[in-house]
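Scrolling down, you'll hit the structures one after another.
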Structure 1
């Protein structure tokens with residue numbers, strides 16, 4: 001028989017899942033129509049948050065949670081490449097105003113064209129996966145099951161606060177923080193692109209976990225959620241630059257080969273160089289500035305002993321109403 005602590009864990013999981021599930025369901029039609037890139041972005045974020053919640057609370061819902069996880073993972077994977085292209089195209093749209101010479105425009109225009117073609121080519125798969133999930137039994141099963149838990153809790157007066165929740169929060173966050181801090185030696189090495197990217201992913205998982213347990217701590221985790229988000233954001237911006245630094249030379253080589261295949265020589269290709277060089281130099285400079293900002297920000301967090309304070313907060317939750325002092 002489930003204990004009250006088990007029920008409290010289940011209730012917290014249901015609250016978290018139902019909130020993100022609602023967000024995902026609202027955005028899926030927009031993903032299919034592809035009129036607003038924010039629909040895809042919000043769907044992808046919701047799917048990742050659902051997966052994070054299932055890692056924490058999935059066993060509270062039995063074997064069906066495995067099917068839920070597989071279905072949500074599938075949509076995340078389908079949306080991720082499309083989102084990356086949306087971000088790149090958005091940047092190119094903004095960067096166009098920074099082109100100072102007419103000779104830079106052909107390269108920018110050709111790169112924009114190629115990325116639009118690539119994005120358009122993958123939309124059919126994106127829409128197919130969105131429709132599959134929208135019309136599957138997964139979302140309705142999750143909605144029904146989580147709502148059942150909430151109704152039962154409401155009728156019994158149960159709240160999503162218990163020693164079991166606080167114990168799980170402390171254990172999971174401590175483990176994720178340790179995994180995140182393993183990458184600290186690479187902070188002084190800007191050339192370690194993959195390790196910094198992995199650090200971003202680790203802090204993203206930490207942030208999502210803190211957000212999931214936030215309601216049980218009456219807002220006392222908000223500060224640490226923001227700190228985790230700041231690290232994730234800075235490292236994400238650095239990673240975006242790193243991707244451009246790989247993509248742009250590759251794009252130039254591909255376009256050069258296409259020009260040779262079509263014309264028999266590479267002379268027409270030369271007009272693309274100035275625009276791509278302008279973008280490349282901008283991303284290189286931006287990467288340097290972001291890296292310095294990240295390193296300084298990390299130093300400040302360490303001096304303030306933010307992570308130690310976070311663990312202390314997790315291990316000393318507010319008293320639960322009704323519990324003996």
Structure 2
């Protein structure tokens with residue numbers, strides 16, 4: 001089938017396939033590069049927020065909690081302001097209320113066995129915590145360097161989440177989360193003695209998870225990808241057009257003309273003249289055909305003379 005197709009069309013098929021492969025390759029590489037670039041940008045933003053939240057937790061743990069310890073035994077209700085996780089959550093919620101650009105940002109200190117049931121881990125969060133727990137059991141593994149990141153598709157769009165483990169790193173934490181008998185009375189009165197106990201030192205009990213909206217960033221990246229692919233396709237089409245024009249005027253048209261004249265020569269028309277406009281391969285071919293014509297003409301004349 002290909003033997004019956006003209007040279008120019010064959011070349012266009014080849015160029016079309018080549019340009020398609022180039023476009024797909026560029027699109028794939030560009031998608032990967034943009035994905036990693038935007039993931040890095042979003043990750044940096046999430047890391048900044050989670051570091052800020054950890055600073056709030058540390059401040060509460062070192063400067064606020066000690067001031068509340070004596071009151072926890074005398075107050076009738078537990079004072080949640082003494083808990084670092086409560087302070088972190090409240091500061092984050094206040095940030096969302098004061099600036100609507102953080103409206104779709106989410107933060108949670110999810111736990112498998114929390115004191116406050118609002119911190120109870122859902123299925124997705126439980127998976128993350130269990131993964132941290134398994135990793136923490138590996139020999140010489142420091143839980144402080146554990147982290148999980150990724151994109152989460154929810155009905156409202158894509159979220160990028162960053163998760164870090166919550167580890168019982170201090171003995172003082174076990175007063176409120178070890179044996180219920182040792183817990184402050186106000187804590188038992190407020191939350192009961194069924195939740196948030198039985199923790200152990202150096203155990204991973206939960207995860208800090210912060211989620212930030214990523215749909216707009218991914219959409220911009222996708223639009224940029226299609227823009228670049230469109231520009232590349234435009235340049236490739238222009239290159240293909242120019243190459244076709246080049247081939248038409250310098251190769252295929254002269255070959256077609258020589259092919260037509262060769263047919264006339266084969267039928268005995270010895271007056272044809274193959275034009276030689278250049279010294280390239282086409283010009284050399286035209287010269288050779290002209291010499292062939294002269295040789296045929298001489299041979300014909302010799303045959304005619306012998307016939308007489």
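Every number here is computed from the coordinates shown, using simple stated rules; none is lab data. Only a predicted model underlies this, so the values are computations on that prediction, with no experimental measurement involved. Cβ atoms are built from the backbone, for glycine too; each structure is taken alone.
Summary table
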| quantity | calculated |
| --- | --- |
| Structure from which 0.95 was derived, FRET efficiency 1/(1 + (r/R0)^6) of positions 60 and 156 (r between Cβ atoms, R0 = 25 Å, to 0.05), options 1, 2 | 1 |
| Test item: distance in nm of label points 7 Å out along Cα→Cβ at positions 116 and 292 calculated as 9.3, pick one of 1, 2 | 2 |
| Entry that produces -19500 once helix-only ellipticity at 222 nm (-39500 (n - 2.57) for each DSSP H run of 4 or more, over all residues; to 500) is calculated, selected from 1, 2 | 2 |
| Which of 1, 2 yields 13.6 [mean projected area of the Cα convex hull in nm², for residues 84-203 alone, calculated] | 1 |
| Comparison of 1, 2 by mean projected area of the Cα convex hull in nm² - largest value held by | 2 |
| With distance in nm of label points 7 Å out along Cα→Cβ at positions 20 and 132 derived as 4.9, matching label from 1, 2 | 2 |
| Which entry (1, 2) yields the derived value 42, 13, 5 for semi-axes √(5λ) of the Cα gyration tensor in Å, for residues 52-123 alone | 1 |
| Test item: distance in nm of label points 7 Å out along Cα→Cβ at positions 220 and 252 calculated as 5.5, pick one of 1, 2 | 1 |
